[in-house]
Structure 1
Amino acid sequence: MGSIVNFTKMHGAGNDYIYVDTSRYDIPEPAELARRWSDRHTGIGSDGLVLIGRSTVPGADFTMRIFNADGSEARMCGNASRCIGKYVYEKGLTDKISVRLLTRAGIKTLELHTDSGNRVKSVTVDMQEPCLADRNLLATADCSMQESTVTVDGLELCGTFVSMGNPHFVIFTDDTESVDVARLGSILEVNPLFPERCNIEFASLLSKNRIRTRVWERGSGITLACGTGACATAVAAALTGRSGRKSRILMDGGTLEVTWDKTDNHVYMTGPAEFVFEGEIEI
């Protein structure tokens, strides 16, 4: 019999992960466990596995490692970051309402918004500056793409590249609901343009600063929401003149508020975080 691990299932706007406190449990093969536990038929069911740790790095309170449902490790996840803020506060791991989280994409600041019952109702994440050109993530001549055309199965799709720690390609369309996200997203994710694969967003402007977005998430497939994807969509919309610097991003699992601040060029994302259930599982 293997060892038993207690886990917490949480979601941010429907983007659900399994959370484990690594100060209590050793997780020796997280990629394999992410694949096994994320299976929605034979496992717990999730978009991936998130490991929460205590930070030994000055300037950070906690650490996050995130593994997608296919076992690949991501650099950053906005929805998971918000959930960690709620987790560490409500489980008494910290009494801070401003938490510094070390990710593979750097240290992110989480501002926790609590209610009168001292519950975290929402979290604002400083996602820092968007990256519009990266030779490691984009194989174009100038390492950038803005309103650039990619042909997929005979369709010409026009999109904009934005990295928010994770690479995203945002495609604006007149009718997001009619897009075959699974087919087009799975093909675009592995397009040679993206050496490390890519998250794909299909977005439509509903009204001024209200954007409907559907997501194909690298390593997980269709997800109900993606925090970095919401930020990338908001940045792409502002860059192309479709919206201002404040947007409400409506995803399948809920709405995220995104502000691209002129003063520091940082992107700030605000949204909910919720506990789903807790349990134990054998490694």
Structure 2
Amino acid sequence: MNLYINQLQKKADFKESIYAGDIFLNTQLASAKELCAFAQESITSAFDGETNHQALHRMMPVEAFVARVTRLKGQFTNSQRAKELIRAFTLEIGVDPKDYIFDVPRVRVVPNYNYLHAGVSYAYKPHRDTWYGSVDCQINTWMPVYTIEPEQTMMINPAYFEVPLNNTSADWSLSEWINTQRYLAKDNLTEERRVHPVPQEEINSASEVRIAANTGEMLIFSGSHLHGTVPNHTDNTRFSVDFRLMHIDDLKHKRGAINVDSACPDVGAGFKDYFHAHDFSNFQGIQ
């Protein structure tokens, strides 16, 4: 695995590098910083004008926090502004937005683990996005809304990129998740009762990478990488933003990262939630 710093725009074959397991960290993207600024505005709005965002979990009971996070997620994910900034991102890195589709952007909220680690703030166990029904050519982006420490970030374990893990993806349904389980997040306050695809063997964390980035500094990596939420035992809530890109021609011709262990039976069930990056029209699937 290679780590490229501020070279996304300079490397014409960046997606092939990502498919091979390389990771990019870009710290100077204007569109990324604007997307984080928009997330900050959205958080303030959802929490009734409160601007001390990292202390929000200390200001209210968990039920009130969950209600406001639910509002935040819906407003941010479905906003026109977030979509426009994703299109701006494609233009800024020098690709044609007509060549790409994207999954809706999401703002993630991870308060202190003992306060909440389920439902709207589920602490994702190590997983590949392909276990969740994503395609092999999915390109992930991830960035913190505020500067974070290693104890608050997301981990990537590159040693497993080409190493299979026993997991439950074969028994997990993306369609069931989209149609039923996704809407139950607000009901999971003390424990996560929704079913997720998870590893079934112990994972060696020796090669785990934790990048402590600043506001709007973006990680770009393959959705096939093993990654997950670092349990946040600090007293600051972590906010992050992520979205996923797929190259249409690579999707059509089944190009992408190696699939070593993903067996989700209904890959493609999420296509109806994808948008074309140039005009935000709904993706109709592979013709």
Structure 3
Amino acid sequence: MNNKIAIVTGSSSGFGMLTAIELALKGFTVIATMRDINKSKALLELAAENKVEDFIHVQPLDVTSSESIHLFRGKLTDYSAVDVLVNNAGFALGGFSEELSIDDYRLQFETNFFGLIAVTNAVLPLMRTRKKGRIINISSISGRFAFPGLSAYVASKHALEGYSESLRLELKPFGIDVSLIEPGSYQTNIWSSVDGLEVDPESPYKSYMESLLHEIEGGKASHGQPIEVANLAAQIASQPKSPDLRYPIGTGVKNMLALKSILPWKLLESIILKKLKR
């Protein structure tokens, strides 16, 4: 496995950083990408602690920039092949739909969806030529279960789910597997820095937002450790058999999906709205 190459986007923190380390520990040479390589210190320090610094190659990559993706693809010629792509780069935009602009939605999709597609398309020819490869898209429980106050983020992850289903069917004949990891709530920066999740005293949604923030704050104690997601990604990347399409992970995630599949929507929404009522 020492010759296998893995790309991880959004590697400066959270799931991306830990996934890069876990893949390196399994013997992969990891191309760890991030928009600003000046933020690579934490990754490199963790790599040194785990004695895998020689397996981590930091590269700049802004998934929303065509020029950045073009330059990155050119650098891939330095490597013999690309075996695994972990699409992790993303952010969460909060706020109620009426108070978000169309440009807010576009910004969310540029990173979480269109940027992911652009990176995937840049790497795919290298995998297809060899008839071998694995693409792991970091989705979210939000890609299958919607929540109020997060419509832009939820929509981007729902789009990712549908795209990944189609992509898996398209690439199977070429020996390329596509998988989705669907984390619930974890202790990562994405939830501590959700853009727009704040109380505006002039907003008609003020009390609704207060209830939502209260619920998020109260649930933090049960948030999982992000290393669980990193371990899962490394397992999918290295297992000999073909991986599944979906991997939901996190406290209560499978129960939530089961409830959504069996409960009528009206009952489900009444449960959610009652939980958010203060």
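Structure notes:
- Calculating mean count of other Cβ atoms within 10 Å over residues 15-22 for structures 1, 2, 3 picks out 3 as the one with the greatest value.
- Comparing distance in nm of label points 7 Å out along Cα→Cβ at positions 23 and 71 across structures 1, 2, 3, the highest figure comes from 2.
- helix-only ellipticity at 222 nm (-39500 (n - 2.57) for each DSSP H run of 4 or more, over all residues; to 500) derived as -6500 - corresponding label from 1, 2, 3: 2
The numbers here are math on the coordinates, done by the rules we state, and not lab data. Model, not experiment: these values are computed from the prediction. Cβ atoms are built from the backbone, for glycine too; each structure is taken alone.
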